[in-house]
Structure P
Amino acid sequence: MKYSIDAFIIKAVTDEEKRAACLFADELESRTGKRPDITANGGSFSFGFFTTEMKNKDSFSVEESNGAVCVYAQGIRGFIYGFSLLLRKSVFKDGTFETVCGIAGDYAPRKEIRGHQLGYRTTPNTYDAWSYEDYRRYYLDIMFAGCNTVEHIPYESGKSCRNRLMKYDEEEFLVEACRMADELDLDVSLWYPNADGETDESAAQTRKKLVEKLPRVNVIFPPGGDPGNLPADEFLRRCRAISKSVKSVSEEIKIFPSAQAPHGIDNWGEEFIKSLEKDSKGIDGIIMGPNHAFPLDVLREKVPAHLPIRFYPDITHNLRCEYPVHFEKDDWHYALCAGLSRECTNPRPLEYARLHSLTKDYVCGSVSYSEGITDDVNKFVWSGLDFDDSLSVKSILQDYARLFFAGVPADFVADAVLRLEANWEGDPAENDGIDETLDIFKSLSEKYSFLNDNWRFNQLLFRAECDWLIRHRRIFENSLIEKAQALVKDGMIREAKAVLLTNYADEYKAVRKNIDSLAALLFDEIGLQLDVEHYCADNPERGAVLDTIDLPVTDRAWLLNRFEYAEKFDGCQKTEFLKRVFTRNTVAGDEFYFSVAENGIAGTNSEQTGEIYINVQADRPDVNNGQLPCCMFKVFDNYSFRLAADGFSPGTAYRLIVTFADRNYEKAGVFRITANGNTVYEGELPGGKSDKAYDEQMLCGGFMSREYFIPSNVFTDSRLDLVMEEKKIGVMISELKIIKA
């Protein structure tokens, strides 16, 4: 159906219909430059709102006939969903817009809860720089994807922690944020952790006083951990006290505590379930989130059936998180980890669609963890699937494009976003698609120049340029390393160092400069904080890509560091040392080398047990500063480590040399290493034999090596199944060698 904005009329009679009509008129005016008339009179019209009884206020119906569209809903929420459907399915051009498909039908969401956390605090990479109008605009944007809940955060630790970007006191902001949400009929959830020193009574009274001041509160979410350190029975007792107190203000307020286990409390999850089974009075549901006590399917099985589970998916983080990039493999390349860090712009539509399909059957909905607009695409995809999980990712991205990139073919934008996700496959030096992706974004920028004033486009372009920069730095530096190694082999030390010091080409420098320009533009446009110094990011891992983009992504910096170290040697000693440096990880054909960073979990050739955590070091400026070789950029952290390897020589004894993260081992239990089922070490962690010279020359601060003996009689048909385990604090390793004794 095609419409001319000049002839477009919106019909609305009741106050809520008129409010919806004004919101819709705002959207049409922003896309066409002309504002349609709103009328309460009868007669012909092109769009009309009609209040009627529906299944619930999330449901709506659309009728199309004789050039008119009618939206039927229970109130403002349904009306917004109705007119946003038209916007998502319309192409705007030259004062007209045309729907790409019929939109008539009855609509009801699959999930009851569909929301995102938008906390106004110092931690986010964006929200703390926003005005009330920025929040109101974003409320509408996420509602256009079917969102019905926003989650806010009161004072952290019971007091203001306001930074220089924040225009308002946090509690002053919270009152207005809840009022704006109520105006749009958005539910409000409060993430409200327990503070140190609180009692059940003081916690209950503090929350009661707060909700009495707020125009709207629907849910209170007390986390069990992250943060939190109460034993499970005390935590739930406090939740019941809070529930009784806030329900005295409004019976409609629900309490959803999370089954997030505090670190250091054994069996917290089992105690949580026992306490819940004993008394669930005042508890309206349970939340599943990071540091979970149980996997989601197990939690659903254990939690009393009458209590719904709300999911708390982390859609904003890339590493050191619950769902790292490629969460089923956890194989995000260390160069991308280093340059882009934990919270860069991260459209992962296909991956999060996969996560949604794995979790949807266990939950009543979700409110995502979010720390800014770097996950904007992910929000839209997740809410879209919560509303209708039959939708394809491609169709959701096309809707996203038509909403926010009006005037650009939706297919182009959707494909460009998917290409950004594909940029993160494998080693960026080997991914030619990264260059093609940047070319696509540059062509969009040139052909549709109005996109250069669109923060959504600019942050995607920023990511495409960052990916390109990492790829080409890696290609360039690896070529220098190869040349330098050949020179060292011939004893040409000075020449090798000069090669490693070669500067970047002009094209590289131009892209790097444009990254800075885009960062400044994004801060002005939407408050995106891309470094700590200039834009007030909370710290480098909170979206401050400018603080990590230049970190080492090859061994060039480490090799130059080793050249400096080599100055303590004379003549042949210097050459021999540097030869060892360049061949640090080289082993014979009947030996084995493994690096978590270089080979990934797949490189263990073995099924790991438990929930693995990869502690990435690559994006930490104080660690990845030339002291650390790339093979140590990731640390495996789990109660056990398993590895299978073959090709060992029969009748030969071997040495196992493991690089451990240096940590406090006082609380460790028994550490055991078995080879083909035979115990080769049992004792304290890490135990083994140390080599201080090797550690000084080949490792860096925070790491240490230990050597263990593997006798020849444990090998079976040249194969080795290796298991390292410790059940209290676990093992943290970055690499290992199995070399002939």
Structure Q
Amino acid sequence: MPTPTRKRGRPKEERRTGARKKSSSPLLGKEVNYVLQLSAADTELLKRYQGVLVQGAAGFAETSYNYLFDNPDIADVLYAFERDGGNIGELVRAMLGHKLGLLSGDIDEAVTQQSEQIGRAHYRRGVKPVWTLGAYRLFLDHLQQLVATDPQIAHEDRDAVESALIKMIFRDLAVMTEAYWRAAIDQLTDQRDELGAEQSLAGELLSNIPQLLWTVDIESNSISYASPGTRAFCRQELEAPIPCFYRIYGSERERVLTAWQQVIDNESVQLELRLCAEDNDDQTDRWFRMAFYPMANRRGRVLRVHCLMEDITDMHTDRERLEQLSTQDEITGLANRALWYDRLSSALAVARRNPGASVAVMVLDINQFKMYNDSLGQQAGDELLRQIARRLQRVLRDTDTLARLGSDEFGIVLPFLQDAERAVERVAGEVINALRAPFSHEQRELCLSSAIGISVYPQHGEDANALANHADRAMYRAKWNSVPYLFYEADLVPSSATEHLQFSGQLHGALERQEFELHYQPKIDLASGEIRGAEALLRWQHPQQGLVLPTRFIAVAEQLGMIAPITDWVLDTALQQSKLWSAGGKPMPISVNVSARSFQSPGLVGSIRDALERAGLEGSSLEIEVTEATLMADLEEGARTLDSLSELGVSIAIDDFGTGYSSLSYLKRLPIHTLKIDQSFLEDMANNPRDVAVVRSIIELGHNLDCQVVAEGVEDEIIRQRLQDLGCDLVQGFHISKPLPNEGFGEWLSHARH
């Protein structure tokens, strides 16, 4: 079915280079003539009777119209042609004109090219060759009837005329059909070339990405595509569904197979695996994250699976480091406070299921440690702690838990006890004997003594917090009374000032005598250099000893029940000072540290609300800092307190972050706004890549949780610059300014260039 010819635009590749030529054959017409045995006698005969053969054109035109529009598929093509701006009437007349032109008998190259153009136009318009065949069948029927009945055709020429007509029609059909398929081949070739170029570009891109990608065809259970990186990584023949399955450790392979079954069930799966080094060489094993994404049909049947594998060794190492920090004391390698609480809670759960079983808790404090640490230096103090830990481990059972709870404080959990008091006294005696022999450091002998507090489940408490607190109180009593160890006694209340630490009597009345004062240390935005607030630090102006830091008297204030009024004074004083500084036009948010006992007080939220009202400030002017130890002592109650503070608009900062707890999950579910990196991680950043990695991980963790990160204890420009490079938000420390009284801080503000 011929259509009007239209010049076709060349494909993009040809337009770019001018190199592509449409496939054609100038010898096609001659070849068809030879095959059909179309001779000059045939063409002469047609020319002689051309006038007779075209007489029935009007009748055939009506037949052609009916044929075209009776077929819905052909009609759709014609209507599409019309929507594109074509004229169906002109189209049909052109089709008829081409057919009638065959009756002239012309078979020169121009006629052949016209037939080829019609064939290509048919392909472009979606006209199927079989439709053309049907149109020519009708045309041939019309001509055969005309040849057989028209008296103008000599009887002896009828067979020859019919044969010549059949040859001409077959010739035209052959040329158009050949051109039709050549057009199809040209288009496929163009698409192949473009696809090849795109695939080449995609291959270049994929070869430069670190992830490994491959696709598994489920029907054939074979890998239909593998990125260059995948092939380079696996080296050997790729086997479905996991190309590097042989490098997965045997204990992990079952987990991979289970995951693959989930994928077959149309579930996306991700998992982390450790792959052994190839060829069992000396290379280090690597960790990878594998992800499988099934592609299913409408019925949910998985046809193929897109797979991704990404090297996460560095991330896994950093995460292990953070997890180690959260469960293990970095100096001694012992459990830290959080893990100790977890083990204590587990031991209590077992004891509750076994009537008559007891659990003992021991808190041990080293009396002379601070003296040695201050005089010999931190390195000597750390080594001394490690020696103490090794000696204590030797006297404990494998089922016991030894932890470093703080600076020079150790905790011991003794589970599965029957005669608890006798067993604990024996262990206490062994601990004392283990520490009695002198320790050594650089050919010096260091002598230590200890104070041990003991509590026993169920006599002295039912839960981990109560038992730990009671053992801690017993330890302080042992320390104050200079005895090796004491059990907790609930009814024993100190009756005189001499039974307290040296400050206990002098703390009474310190508020009334106005001996407390606040010093302020600025926080600086590393990106802009601007001041973003200040931390209020409590100091006691002692009549005899001068300025005393809170580490020396807060515990005593908590024991005496004085921590609440001191906290109220700190809040009032800090907020009033913040209001004065903010009056100059630049807000000055204030951070206030809250001790463990204050944080656990049910009246803390009310006290903070009242202090804000008295100062006439919004909650956004205040940030409360609590340590991880304080928060984790009672996480559920602590969460309620933080939620209440957050409702007031008060920000929450976790102080000394990174010194460790067994789970970081609390960060996700609590309204925490700031993480403060502990100074211990900054001290050797310039020389220790591991410290840099830890600090970077904490900063990234904080930012991923939408928290700002503050580094405290910044002592020099090198550390400040390194923190800025790592993306830390704020810094404070002596390099910026030491803590200053309010007058000194105000003067510093007026001269600061930040």
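The numbers here are math on the coordinates, done by the rules we state, and not lab data. Fair warning: this is a prediction, and the values are worked out from it, not measured in the lab. Cβ atoms are built from the backbone, for glycine too; each structure is taken alone.
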With helix-only ellipticity at 222 nm (-39500 (n - 2.57) for each DSSP H run of 4 or more, over all residues; to 500) computed for every candidate in P, Q, -15500 is reproduced by structure Q
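Tell me which structure, out of P, Q, gives 0.05 once FRET efficiency 1/(1 + (r/R0)^6) of positions 412 and 692 (r between Cβ atoms, R0 = 35 Å, to 0.05) is calculated. The partial results should precede the final answer.
Numbers: P: 0.05; Q: 0.50.
So the calculation was done on P.
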If you rank structures P, Q by Kirkwood radius over Cα pairs in Å, the highest one is Q
When P, Q are compared on FRET efficiency 1/(1 + (r/R0)^6) of positions 308 and 700 (r between Cβ atoms, R0 = 35 Å, to 0.05), the highest value belongs to Q
Structures P, Q compared on FRET efficiency 1/(1 + (r/R0)^6) of positions 76 and 260 (r between Cβ atoms, R0 = 30 Å, to 0.05): the greatest is P
Output 0.75 (FRET efficiency 1/(1 + (r/R0)^6) of positions 140 and 420 (r between Cβ atoms, R0 = 30 Å, to 0.05), calculated) maps, among P, Q, to structure P
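Here mean count of other Cβ atoms within 10 Å over residues 388-395 was calculated and came to 14.4; which of the structures P, Q was it taken from?
So the calculation was done on P.
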